[in-house]
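Below: a set of structures, written as structure tokens.
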Structure I
Amino acid sequence: MTQPLLQLRGISKSFPGVRALDNISFDVLPGEVHALLGENGAGKSTLIKIIAGVYRPDAGEILLDGSPVHFSDPGQAQAKGIAAIYQELSLYPELTVAENIFMGHAPRGRFGAIDWTAMNQQARDILASLEIDGLDVTRKVGALTVGNRQRVEIAKALSQNARILIMDEPTAALTETDVQSLFNTVRLLRGRGVGIIYISHRLQEVFILADRVSVLRDGHYVGTRLVSETTEDSLVSMMVGRTIDDMFPKLPTTIKEPVLEVRNLWRKPLIKDVSMQVRAGEIVGLAGLVGSGRSELAQVIFGMTPPDGGQILIDGKPVQIKNPGQAMKLGIAYVPEDRGLQGLIRQMKIRENISLAVLRALVRGPFIDNRAERNLATRMIEQLSIRAYSPEQIVNKLSGGNQQKVVVSKWLAGRPRVLIMDEPTRGVDVGAKAEIHRLISQLAQQGLAILMISSELPEVLGMSDRILVMRGGRIVAEYSREEANQELVVTAMMSETDHNRTPKSQPAVETNTV
């Protein structure tokens, strides 16, 4: 049997009041992609930080090539060939690609000075070894795309002769093209004998890339499976401790008259002559590749970037929306793609975040009515099943799924009629996804008009009553729930011709959707 590159035996770790890991065993073979799965809070982050030398375990041992090792800091782990690429990339935007790659270990010339020529050439050589072309090593990292920054991170790891590479949610912010490029790089490294620990909430990536998969739940080791011998349903069951019978629960609803309509909407350079409508009780899925104009359309409707031309109508009446405040008064709410930067103030309490959109209604004289604010937060926590010990908990301490629920609750507090959700389940685990999908379905059942933007086709197909496809700033296809399938939607997203675009204005109809 092949000797593992890395072995963990009986690893345990506790923090004040929390048992993060309890007797975890795990190993990685040379030339293997080993996926590590688990819901938020399962212990994945703690485990990889122990491997990378950020934390020291309370119990257990780490072995490299069969020999015990002890790390007091990340530098010691790096010296042994372990590199971690976290979801939040650790690069210096004002330094060049080469400077970032060789930070802390740049080649030296005479008298100990940095040999800039050698450093740039070695950076080019590393990028060439990864089959990465056209990336200027003298360019500042801050000017690069997210995909290229991630390539720099991988090159940085290889510059230190990494034999074990940890990748934490590496595709979370990548375009489709960058995702495919990343997959090619992972396969290339696997072929060279690098052991890769791959963490992702996207199960399809596990089946595309991984050889084995291990699952953690609530700080405990659940099991390891060969990817070729398991299924998505089985992995979901291992992660959440139960079967999720319906990942896309679609509750019966009555679709009524249009609430939101846009006609010939323009916003240079990405929105071009868009016409669409969303009816009460309806979930309209908006699909398209990154850069197709989906998020930009949502931001125009919400007043973040006012249109250059066209009309927005509420209940059939033209309205002017020049800023988010006007959109909110008209009953439009917007859950943004990046909840951390745009949707929440994560250093503040749940109570304070939930009340942000309705503070005026909570003011009594010159002060906020603290009792009313607490009652509102308590009601929303119960209504959305937010897992928190109290409304006073800091949002940053919640799981990704519960943070997303706080964002939604903030807008629901204002009782909107139109809810725009951009990537509603990005970065949340499978159990939280099912809960958020059920919440979306319940809101539609209560009569909200919902525009749901998503890069995950199963989500679009599973949750939508109607699907619109954007490409190049235009809506190029429209499908009913019954006729839509993955092949049709993907073809519309990528081809150069319009597909089945139905009339821009539809009569109000009532239909029951299950």
Structure II
Amino acid sequence: MRKNLEIPKGKRTLKYRFFEILPGFISYAAIILLFVLSVIEPVLGAIYLFIIIASTLVKAVGVAYRTVQGYNVIKRAERVDWRARVEDLKDPHEAYERLHGENSKSYHFEHHLENLKLMAAMPGEYPDPEKTLHVVIVTAYDEGIEILRPSIQAVKNSTFPSDRIILALAYEERGGEEMKKTAEKLHQEFKNSFKDFILVEHPDGLPNEVVGKGPNLTYAGKRITEYFDKRHLNKENTIVTSLDSDNHVHPKYFDNVAYEFITHPTRQRLSYQPVSLFMNNIWDAPAPTRVIAVSNSFFNVITTMRPHVLRNFASHSQPLQALEAMDFWSKRTIVEDGHQYWRSLFFFGGDYTVLPIRIPIYQDAVLDETFLKTVKAQFIQVRRWYYGASDVAYVGVRLFCKKEERPVPFWQLFPKFWRLLDGHVTLAIMAPLITFGGWVPMIMNTSAHTMVGYNLPNIVSWIETFAMVGLIATVLVSFRMLPPRPAKYRKTKGISMLFQWILMPITSILYQSIAAYYAQTRLILGKYMEKFDVTKKVVKK
């Protein structure tokens, strides 16, 4: 089973190569097709473009609705006393009798009553809340103490009892002696703040590993299981959360995850996905990376409201017992977070779900020492994300195979495969087609159907104006989600936060389309990205 879960190393089969090439082939073909149709018949090019833009308009309306809905749900979830709800699970019968009849409109209150009722009816079938543990793995490469300390402090500030949290600082040997000294300083500072504080140094150059976060996480996971075995701790009731070095967890996150873990009978076949918001340093970041950070934040807000498309991203939580059974994370990909969804889905034969946790984990927007370094680092980050197109081949070869070899039933897996492929193609083609596509029929064929050719750019512009409703909703909600303005900035800083959105067409082309084409072209050529280019973390003084 474990061998079947890993990404192939070295030369791929023809079938695997076909699916690696597929996303890029479709993405290039979609652009070329507009030119070909416009040469043959401008009306055909116009119809083709209208179909694409119409789908964008429909999505824009959905974006507006889901953005507002998601924001409201997150705020409601943040107001819940998750610590009290976990405490209720200790004596569900007493809690049900006490709370039954209350007219509370708090987030999932009726669902909480139903959970208490079920637990009271089936004593012994659910984990003991007082024996539930959290293991938090904070991964680091060469980040300074000014980056890592706030992340560990945020874990310490959790409402979940710190004497049931084990924190593992998993750092890379390739980070050098300075990284090791930083880890030891943090260990001295926080060693008495948790049940235990473990330092795990991931050796450099281990065989069959890409240079990336996945191998570091897996190495740390194996050291943690050894730790549990030596101390005879219960792995079954332990939840593991992976955090990047700049991640600041919301104080209520671990209690929210513990609650969902305890109350779900299928807890071992779930992972728990928070809302990743790139807001830590949003006031310090330059305008282009602010646009990307806020856009990605709201993509995560929208996705959490669509559980059927939710997949692992960045930081997430998963039971230790399940992780050990599947040999933790992949060591063969630089996008181990999204890939973990497919890895888990295949391991559990399709009986696996990503459960949305509507409590955020805050991350840094990209910020380097200079503006030019920052915009370059942003491109490197998004091209790594979009290398998730490599999962198309990983899923495709398991979908289109003999029935007895297929890990998930065909009609359960096919819609997931289609959404995966469509998502990566859309990333590549949508921005250039919407921005420049309206001019193509006129430029390629000016001799016929001039009415269509000359009016198409105006029609496209008119439709795009309606599609702006999604962007406007995002802008308005983004202002409500911004952290407090630092005292070092004037009130006029907010004006630049508004006008930054005129950069949206540029950032969409550069940081969405070009980055997606870059990743897909690498897959077409078989030039695999096997090094995780760490985004440098800078604190602006």
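What follows draws every value from the coordinates through simple rules; no lab data is involved. Note that this is a predicted model, so its numbers are computed, not measured.
Given that log10 I(q)/I(0) by the Debye sum over Cα atoms at q = 0.11, 0.13, 0.23 Å⁻¹, for residues 275-394 alone, derived from a single structure, equals -0.43, -0.59, -1.37, which label among I, II identifies that structure?
On the way: I: -0.51, -0.69, -1.34; II: -0.43, -0.59, -1.37.
Checking each candidate, the match is II.
To which of I, II does the computed value 16 (relative contact order in percent (Cα under 8 Å, 6 or more apart)) belong? Walk me through the numbers before you get to the answer.
Values: I: 16; II: 24.
It was calculated from structure I.
Kindly point out which one of I, II the value 1, 7, 15, 18, 19, 17, 11, 7, 3, 1, 0, 0 was derived from, the read-out being P(r) over Cα pairs in 5 Å bins from 0, in percent, for residues 299-490 alone.
The read-out comes from structure I.
Among the shown structures I, II, from which was the value -18000 of helix-only ellipticity at 222 nm (-39500 (n - 2.57) for each DSSP H run of 4 or more, over all residues; to 500) calculated? Mind dumping the intermediate values first?
On the way: I: -9000; II: -18000.
Derived from II, not from the others.
Between structures I, II, where is mean projected area of the Cα convex hull in nm², for residues 27-162 alone highest?
Working: I: 10.2; II: 15.8.
Top value of mean projected area of the Cα convex hull in nm², for residues 27-162 alone goes to structure II.
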